[in-house]
1. Assuming 29 is relative contact order in percent (Cα under 8 Å, 6 or more apart) as calculated from a single structure, say which of 1, 2 it is.
2. Name the one structure among 1, 2 that FRET efficiency 1/(1 + (r/R0)^6) of positions 21 and 69 (r between Cβ atoms, R0 = 30 Å, to 0.05) of 0.90 was derived from.
3. For distance in nm of label points 7 Å out along Cα→Cβ at positions 85 and 117, which structure out of 1, 2 has the highest calculated value?
4. Comparing distance in nm of label points 7 Å out along Cα→Cβ at positions 5 and 29 across structures 1, 2, which is largest?
5. Identify the structure, out of 1, 2, from whose coordinates FRET efficiency 1/(1 + (r/R0)^6) of positions 37 and 77 (r between Cβ atoms, R0 = 25 Å, to 0.05) was calculated to give 0.85.
6. Here distance in nm of label points 7 Å out along Cα→Cβ at positions 13 and 109 has been calculated and equals 2.2, so which of 1, 2 was it run on?
7. So mean projected area of the Cα convex hull in nm², computed for just one structure, reads 7.4; which one of 1, 2 is that?
8. Of the structures labelled 1, 2, which one yields -27500 when helix-only ellipticity at 222 nm (-39500 (n - 2.57) for each DSSP H run of 4 or more, over all residues; to 500) is computed from its coordinates?
Structure 1
Amino acid sequence: MVKISRFEDIEAWKKARELTKKIYEITAQGNLARDFALKDQLRRAAISIMANIAEGFEREGNKEFKQFLAMAKGSVGEVKAQLYVALDASYLDSDSFEKITALTDENARLLAGFLKYLKNSDHKGSKFT
């Protein structure tokens with residue numbers, strides 16, 4: 001794997017940024033914009049994905065980084081669960097729901113892959129940063 005010197009270069013962070021932008025777009029319109037609790041929770045969870053990746057990267061060592069990546073992955077699940085609430089409340093149509101949940105699935109896959117890489121590198125005695 002190429003050495004990453006900034007969290008902005010991490011593919012999972014880039015995808016989390018894309019997801020956060022979409023969450024802000026969908027929560028700024030229609031009935032979802034007026035459901036302040038759900039809108040706020042969706043935004044906070046999406047931001048948490050990006051923030052945990054960045055914070056973990058800036059910490060010392062892989063052990064803490066893996067913990068923060070695991071929290072980021074948990075926030076992806078939180079976003080996806082809340083999107084089901086939005087769908088069930090008819091705040092999102094099926095097409096919008098499918099597109100944005102595809103982003104959550106991609107985020108989860110990237111984070112899982114990165115976590116696996118870090119766990120494997122621990123066994124080999126190498127450090128990520």
Structure 2
Amino acid sequence: MSKSILGGIVGTIFMIIITIVAPMIGMPKMSPPDMLAGMMNVPIIVGWTMHFMIGIIFALAYVYLFAPKVNIDNLVVKGAVFGFAVFIFAQIAMAIMGAIFSMPATEGSMILVIIGSIIGHVVFGIGVSKTVNY
């Protein structure tokens with residue numbers, strides 16, 4: 001279980017690094033903690049806490065639900081597939097949350113936001129996969 005928690009923290013940190021670097025290479029600014037805090041009208045520290053908690057929950061899902069059932073030997077590929085699955089799940093969750101809470105406006109090109117989000121989630125998945133199997 002402790003490797004799962006560490007995997008969630010490491011994967012989330014990798015995703016945060018992507019969100020910091022993305023605007024430097026022409027991608028729109030993306031900040032999941034800001035988005036979560038803005039949607040729920042709570043302080044940014046709550047958004048950050050939620051983002052890390054979500055990362056840990058997904059890492060637990062990787063260890064206990066995904067990894068045992070998906071027969072991919074390469075950990076990078078397995079993590080990337082998991083990260084893409086998390087991206088799909090996140091889009092569904094955001095659509096549901098958008099019906100409940102007011103969504104902040106998207107900055108920049110929607111296609112670049114989607115591409116950036118996919119990259120961030122795939123990197124998250126790889127970080128989780130490599131950490132929990134270290």
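1. Of the options listed, only 1 reproduces it.
2. Label of the source structure: 1.
3. 1
4. If we compare distance in nm of label points 7 Å out along Cα→Cβ at positions 5 and 29 over 1, 2, the biggest value is for 1.
5. Source structure: 1.
6. 1
7. Label of the source structure: 1.
8. The structure behind it is 1.
FYI, it's all coordinate maths here, none of it is from the lab. Keep in mind that what you see is a predicted model, and the values were worked out from it rather than measured. Cβ atoms are built from the backbone, for glycine too; each structure is taken alone.
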